[in-house]
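Trainee: Okay, got some structures for you below.
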Structure I
Amino acid sequence: MHEIVQQIKGKQVAQKKFPFLLKEGIIFPPQLNLEQSSSEKTALYKSKLLQGDKFIDLTAGFGIDAYYLSENFHEITLVEQNPDLLEIVRNNWNVLGKKAKFINQKLENFLQENKDFFDVIYLDPARRDNNKNKVFLLEDLSPDILSIQDTLTSSAHKVVIKLSPLIDLKYLVSVLPGIFRMDIIAVKNDVKEIVVFLSNEKSKNISCNCVNLESDDPVFEFIFGDEEDTIAEYGEPEKYIYIPNNTVLKAGIFNLISEKMGLKKLHPNTHIYTSDSLVSNFPGRIFEMEIIDAKKIKKKSQYNIIAKNYPLKPEELKKKYSIKDGGENYLIFTQSKKGKIILKSV
């Protein structure tokens, strides 16, 4: 009965997270392994960035990332310390007609014995400690990335590591000298993972990409550190209002967006931008709005409420102005350099 329930739950998760596994003969692992697996969407994005001859996933898990990331490689190796999970992956890959070398071993032991050189090494470290609490620092992960980073970069052209969306980017750059690229990946504006790319050479310029999958947002590219040398232009609200997506906010490039996109920022602590003419390739939401007086907000009218750098939260604003939630129109409660303002979509 326990195994039947496990398979039912697995199929339910697969419908949303990795529908390519909804086939006869596929076996699903316990709930925790399903939760820790990448989605099909993020794995497919990463697969387009990698190619070569030899690929190895040192933390294979349920094998979703490995299935997609290895698509453009000839030799594929999966290392997984959990023998039961590895057998499930072996079964599923046979069902899917995909070949690989399966190794049941701790990755630390594998690295000590390994003499091969790979085009790409991939890792998705476990982000929970022995008490199942979430951890984020690289030395607290399993494996400890800091202690093995030199071994990793000496064993491959590229090392690709998937990390928590909560990890600090400046911290990563300070402890991983081999970083040459970072991708902040979201799905429908929900940041899912930070992916770092390492080599055995120190890079002067670290390229960064803000990626919002399943949206119309363009990828926003920048060089890490450029934000510190950039000064934003400020101005009062004009015809168009821009709110960056969460990958841009995670990157902390509040002044760089202003400079690169030619937009004015409303306030140092308000990450909202404006322009008189439309800038269509903005990585986020764009509104056509006007400033209104609070007295013009009709009671029981319907609006989507956005509050940024404003004393009251959306729920409190709905209560204060007797506003119903939803509809097609928006009200933005925020601040410019001149003070608090209310913007209404037109």
Structure II
Amino acid sequence: MRALVVANPAATTTNRGVRDRVLTTLAGELQVEVAETTHRGHGSELARKACVDGVDVVLALGGDGTVNEVVNGLLHDGPGEHVPPLAVVPGGSTNVFSRALGRARDPLAATREVLDSLRVGRTRQISLGTASARGATTAPARLPDPKLAQSAADAGAAAHPEWGEPRWFAFSAGLGFDADVIGRVEAHRARGLRSTGLLYVLEATGAFVFGRERRDPAMSIELAGEPAIDGLFLCLVSNVSPWTYLGARAVNPTPDASFDSGLDVFALGRTGIARMLQHVREVFAARPDVRGDGVHRWHDQAELTLTAHRPQGWQLDGDHLGTATGLRVRSVPSALTVVA
């Protein structure tokens, strides 16, 4: 069986020694070709070529960003029989997609699980999502001056008011607060800091307490057959449960989300500090159930549209992609075959 391993050498928790042991284990049973990513988007290029070359399985060795690139490459021409199954070995700091598939957190243990599944042909089809951004600008490589950043975002939104090409996401999409926090963390990583749960907590706290968005929400959401709801500062679109993790702790605002259904949505309107602290406790609970004034939840949605009257950060699968004034999101059932 021919396998292409798309490996991210910069993955947070996979050093060269671990990677070499993973590859040695795979090579004991598969005809392995290894390709290391060297630039943003390279994983998509490699996965797209794998479809043309007739590879039997593509394995992503890295974090959720690597998985997202591979998924976009595999599905560049849409779902179909030409797309090989995707296997995942976790190598990032969070690994939401890998955990959602039930993979072990240890890369070597996950590798053995993948091989066990390949021996017996254990695969499954999962739903994914697509997102098109309106007025999109490119994510900055560092934290810019806020006034300059807003001016650039406004100019970009005015210059690009149309909807962009759809991009695939495996487990999450977001517009607003969550994407801004991710952008702040990625800017710190670009300066050499390691991505940790504490860093996310600090940036989320600072953005919420001192930021503009929760005081002056800019977003609206429209779902099929329902009136639009405005005054939102956060909107999470989930394809799995939990939505993400802080270390071993699940962050779960959409507990009913699943690869076997449409998309789940969690949105918040204007919220004070005390109320937000209550919501944070609820999403960390063993049986999360966030409710109350300003809380909006939907399950199993086929599509939705988010719009904003000023540019907002947007993210797919935990990767900050810049700013946009809208996000059009759709669920695609049975989009991809994965090694289960």
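FYI, it's all coordinate maths here, none of it is from the lab. What you are looking at is a predicted structure, and each value in this text was computed from that prediction instead of being measured. Cβ atoms are built from the backbone, for glycine too; each structure is taken alone.
Trainee: Computing distance in nm of label points 7 Å out along Cα→Cβ at positions 32 and 248 for each of I, II, which one ends up highest?
Mentor: Top value of distance in nm of label points 7 Å out along Cα→Cβ at positions 32 and 248, among I, II, belongs to structure I.
Trainee: One of I, II was used to compute FRET efficiency 1/(1 + (r/R0)^6) of positions 8 and 208 (r between Cβ atoms, R0 = 25 Å, to 0.05), and the result was 0.25. Which label is that?
Mentor: Computed on structure II.
Trainee: Matching task: 19.0 is the computed value of mean count of other Cβ atoms within 10 Å over residues 216-223. Pick the structure from I, II.
Mentor: II
Trainee: One of I, II was used to compute distance in nm of label points 7 Å out along Cα→Cβ at positions 64 and 328, and the result was 2.5. Which label is that?
Mentor: Computed on structure II.
Trainee: Any idea which of I, II comes out highest on distance in nm of label points 7 Å out along Cα→Cβ at positions 192 and 272?
Mentor: Across I, II, distance in nm of label points 7 Å out along Cα→Cβ at positions 192 and 272 peaks for II.
Trainee: Looking at structures I, II, which one was relative contact order in percent (Cα under 8 Å, 6 or more apart) calculated from, given that it came out as 9?
Mentor: For relative contact order in percent (Cα under 8 Å, 6 or more apart), the value 9 is produced by structure I.
Trainee: Ranked on mean projected area of the Cα convex hull in nm², which label among I, II comes first with the largest value?
Mentor: That would be structure I.
Trainee: Which structure, out of I, II, was helix-only ellipticity at 222 nm (-39500 (n - 2.57) for each DSSP H run of 4 or more, over all residues; to 500) derived from, given a value of -9500?
Mentor: II
Trainee: Right, here's the next one. Out of I, II, which structure matches 0.30 when FRET efficiency 1/(1 + (r/R0)^6) of positions 176 and 232 (r between Cβ atoms, R0 = 25 Å, to 0.05) is calculated?
Mentor: Comparing all candidates, it corresponds to I.
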